[in-house]
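**Q** Got some structures for you, see below.
Computed from the coordinates by the stated procedures, all read-outs in this text should not be read as laboratory data. Predicted model only: the values in this text are computed from it and were never measured. Cβ atoms are built from the backbone, for glycine too; each structure is taken alone.
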Structure I
Amino acid sequence: MFRLNITRTQIQRRLYSSYEHLSARKQSLISQSGIYPTGFRASGVSALIKKNKNKDIALVVSDLPCSGAAVFTTNKFQAAPVIVSKETLTENRDGLYAVVTNSGCANAVTGTQGIIDAKKMRSIMDELVHHPMSSLTMSTGVIGQNLPMDKIESGIRDGFKHLSAEHDKGWMAAAEAYMTTDTFPKLRSGEFDVNGQKFRMAGIAKGAGMIHPNMATLLGFMVTDAYVKPELLQKALTYAVDRSFNSISIDGDMSTNDTISVLANGASEVRIEREGVEYEAFRDRLTAFAAELAQLVVRDGEGATKFVTLHIKGGETFESAKKAASHISTSMLVKTALYGQDANWGRICASLGHSGIDVDPTKVSVTFVPTDGTKRLSLMVQGEPEKVDEDRASEILKMEDLVIEVDLGLGDKETQFWTCDLTHEYVTINGDYRS
């Protein structure tokens, strides 16, 4: 069973002063404590890469060798850390010790020097943990700029000195070091069980813009003290990402650096060495955990005022349902209607109609589902428009959280996809990104 690592009472009593300017809803998403995997430590320090001098180097290090897996962006302009991490996993899938990350500079579209610099980050970690090919590397920030390697090296060595298993000094500090345009750190942890044996997971994600699936959608990693055979870990992660980080969209744009990775160090008694019931249980827990992290990214979408769950039902296949969800979620007309609190459900149908999947307009139903437990509002039922209570529709659209249910009426497959509205603030943030 999953045990939540925060309670509402804790949230109300103790808020990080750095985030007091945020809405109460966003403050409630910041972890106040954690249940962290045995054998892992974390840190976050400032190497003065960022102009605002905020934390910009994050380390997560295991005392034990880990099996590893990752899913990467399919963008043709893959950043140097993506290329180097792929190389690392090709050569070493069961002897990894760390993830090293910098923010403030993406080390993307940086040519040969970028590869040299990413490998240097890895080699510094190799020296510190006394193992070759020890670490996955990740970078985030401005594209087209080389890493300031003197600052990077100093920051990594400083971060290694400050590794901690504690929530504030270790894990939260690392989560803060991941942030670029994020407004709050995205950290989760928890305790689970497989066949009565307990294991723990922790994860950090970053992202608020340039978010759209086709793996991954951002930077993130998860660590666990279960042991999972490398090929099974990769299979479980791919499954999880398809249903979490590949099921979110903020602006329809995809980064050059997107990476989601997972390390498993085997410090608990849980061992997943073959497919079967225990593997599926671990896979499903990893998927739910990844989905929670992914949803935090959408809730922090640049300028967003709404968190929207798009529930596609009645699909012929999982893939077709997901394709429909992705297309609707990235429609600028749908997203701006959500921001304007305009129940223009015809935009949903129009987007669905050119999504590229088979659609029978006479079988499609569209419904607004309030998240406060009040009555659902049908907009269209099996192709026939309903007489919509516009006042009720406006009430629902004023809520911060909203579920839009689209039933294709063609089968029994379904999926969920998470997105947000598109606002004036999004343009402001991205117009000023480098200044």
Structure II
Amino acid sequence: MTSVLERFLRYVKIDTQSDPNSESFPSTAKQRDLSNQLVVELQELGIEDAHLDEHGYVYATIPSNSEKTDIPVICFCSHVDTSPDVSGAHVKPIVHKNWGGSDIVLPDDTTQILRIGELHDLDQQIGNDIVTASGTTLLGADNKAGVAEIMAATEYLVNHPEIKHGAIRILFTPDEEVGRGTEQVNIAKLGANFGYTVDGEAVGTLEDETFSADGVKITVHGVSTHPGYALGKLENALKIAGDILAALPKDSLSPETTEGKQGFIHPTQIEGIQEKVTLGFILRDFTVAGLNEKEAILKEIADNVLINYPNSSIEFKVTEQYRNMKEILNQHPQVLENALLAMQKAGLNPIQRSIRGGTDGSRLSFMGLPCPNIFAGEHAFHSKLEWVSVQDMEKAVEVIVNIAQIWEEKA
């Protein structure tokens, strides 16, 4: 048996960073490096149909070993890509065994320090084995912890036929971090009735509600001319874009000023020259009505700025990214009930909550696969301080196995 830790340490060393500016799919070819390896490992476990499709998705099936014929087909899903926010190249994972609670100073950049009180849930890990990167990269626990956990659970089920279960579908996706993780999923081919993404944070958490999300692209068309003869003519698109950013609310509607069920308007990208500038935003709220309000606020800000530049113009394009999966999951309570029971069976006290973010499960739910998110143990994601507990990963493997068994028992 290969431990979940062994798998995780192997996977994080493979650079799978996605690229929001790429027009290819997947957005980076290097994501296939891990996906191809997963296919090989699945086939070595005897999963005969494991394969990588033309879009970079890994599909595989653990066949049913139950005499029952009415067991719903369950899917477990994680994504192979890591965030574009921090480098994922040359990751050097470090295992801090039996951590005693002192500060963890990362050796390749000693300004990167994990401290109790500054990082959520770290104080719950004293005595456990903590995995970090070395200080110059992210770790990749988001979501290679989930990938490793699904793979470890697959190996366990294959090697323990006494645990009865129905058919289980495995799905590993690219490009989740750039909002395109389910863009090319073939739901009919997947053939699952219900699913679980393994992409959550603290041990014992079950997330059944996400943000609804839109992207906004504002293209500013200024008036360009030679700066030596610009009097009364030049309308610099860079300055117009700067005015738009400066006009955003300072004490509200931003990630750094909101919490709980509050949404936000977040600029993520700026690119251009004095003639033309493109601004990228993400908008988040737990309701579509809230999203619409934020789009109207942003449009009004841009229009008001443009009053001062009468010969310039803007294009305002809204793109739907994903929607709050709670709307779908409320129609299928058994999906949540079975996950909660699986956590209790593993000796955990489940915590059902919303997530200020999204997962592949958000869109999969609206594509016909009701799909809440269970914990993977990943913390401080998208940062150099990212960490995961080995014991939490082991609990996630146990919960995955329990979920498979409970669906069979209830059939």
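**Q** Upon calculation of Kirkwood radius over Cα pairs in Å, for residues 195-234 alone from the atomic coordinates, which of the structures I, II produces 12.5? The partial results should precede the final answer.
**A** Working: I: 12.5; II: 15.9.
Comparing all candidates, it corresponds to I.
**Q** Distance in nm of label points 7 Å out along Cα→Cβ at positions 219 and 339 computed as 2.7: which structure among I, II? Write down the numbers at each step before the final one.
**A** Working: I: 2.7; II: 3.9.
Clearly, the read-out refers to I.
**Q** With percent of Cα pairs over 27 Å apart, for residues 99-346 alone coming out at 42, pick the structure among I, II it was computed from.
**A** Values: I: 42; II: 57.
Of the structures listed, the value fits I.
**Q** Can you spot which of I, II the value 82, 33, 22 was calculated from, given it is Cα extents along the principal axes in Å, for residues 155-274 alone?
**A** On the way: I: 41, 35, 22; II: 82, 33, 22.
Only structure II yields this read-out.
**Q** To test your reading of the models, identify which of I, II gives 23, 14, 8 for semi-axes √(5λ) of the Cα gyration tensor in Å, for residues 267-322 alone when calculated. Intermediate results must be reported in sequence, preceding the final value.
**A** Values: I: 30, 20, 7; II: 23, 14, 8.
Among I, II, the structure yielding 23, 14, 8 for semi-axes √(5λ) of the Cα gyration tensor in Å, for residues 267-322 alone is II.
**Q** Something else now. Out of I, II, choose the structure whose coordinates give relative contact order in percent (Cα under 8 Å, 6 or more apart) equal to 23 when calculated.
**A** Source structure: II.
**Q** Still on this structure, I have one more. Computing distance in nm of label points 7 Å out along Cα→Cβ at positions 243 and 371 gives 2.1 for which of I, II? Provide the component values of the computation, followed by the final result.
**A** Values: I: 2.1; II: 4.4.
Label of the originating structure: I.
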